[in-house]
Structure P
Amino acid sequence: MVSVQPYEIVLSLAGHDKGKLFCVIGAEKDFVLLVDGKGRKLDAPKRKRSKHVRGVGTSAHPAIVRLQRGEPVTDRALRNVLAAFRASDPDLRRQSSCRKKI
């Protein structure tokens, strides 16, 4: 199993949040702590098994750099990071547009 590094952008593979992008802000044994700035804010990260996420890349966005340094970051900045990452990756854009709407 490939380990996911802190501050990496990951895609959820299982659960009600399947297909959503998150940023990893921490790790505990077999679990990672995920935030997206909307449903999972920085003050209440989602704890998810690392086997249920797949790393899709890293970002050099200023908000991610501030997170790495331990400086404060807003949830809005984190949402902007994930939106920019999704827009820059054609596979992720196609995946989000093909979602079944109920």
Structure Q
Amino acid sequence: MDRIHDIIERLRQTNRYVLAALLFLVWMLTLADVDLLRMVKTHAERNDIETKMEEHRQRIAELEGDLEQLSTDPSAKERHAREAYYMHKPNEDVFVYR
């Protein structure tokens, strides 16, 4: 019992503002709904999603350029059909190298 009274007396003597700040930090770092650990994880996920979005935007731009070329150049259509779908002319052999 004397130890408990000593602890209570020490708490009364400490600065209440420091104690409140420590309790607030413990609360915000671990116990709150929006704690620091969750915020860091969410920020990392957001960065990953943004980089994937940028990669998809670049891929879309490449595909739009290819589509524009296919719609204007007849030889590009033939090249695409031969490369992507292995189409060939009659009496012609197709060899696929990978």
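Tabulated data
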read-out	value
Among P, Q, which structure scores highest (criterion: FRET efficiency 1/(1 + (r/R0)^6) of positions 29 and 85 (r between Cβ atoms, R0 = 41 Å, to 0.05))	P
Given 73 for percent of Cα pairs over 19 Å apart, calculated: source structure among P, Q	Q
Read-out distance in nm of label points 7 Å out along Cα→Cβ at positions 21 and 45, computed value 3.3, structure in P, Q	Q
At a computed -8500 (helix-only ellipticity at 222 nm (-39500 (n - 2.57) for each DSSP H run of 4 or more, over all residues; to 500)), which of P, Q	P
Computed 10.0 for mean count of other Cβ atoms within 10 Å over residues 53-60 - originating structure among P, Q	Q
If FRET efficiency 1/(1 + (r/R0)^6) of positions 5 and 37 (r between Cβ atoms, R0 = 35 Å, to 0.05) is computed and equals 0.95, the structure in P, Q	P
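Values quoted throughout were computed directly from the atomic coordinates according to the rules given, and no laboratory measurement underlies them. Because the structure is predicted, anything quoted here is derived from the model rather than measured. Cβ atoms are built from the backbone, for glycine too; each structure is taken alone.
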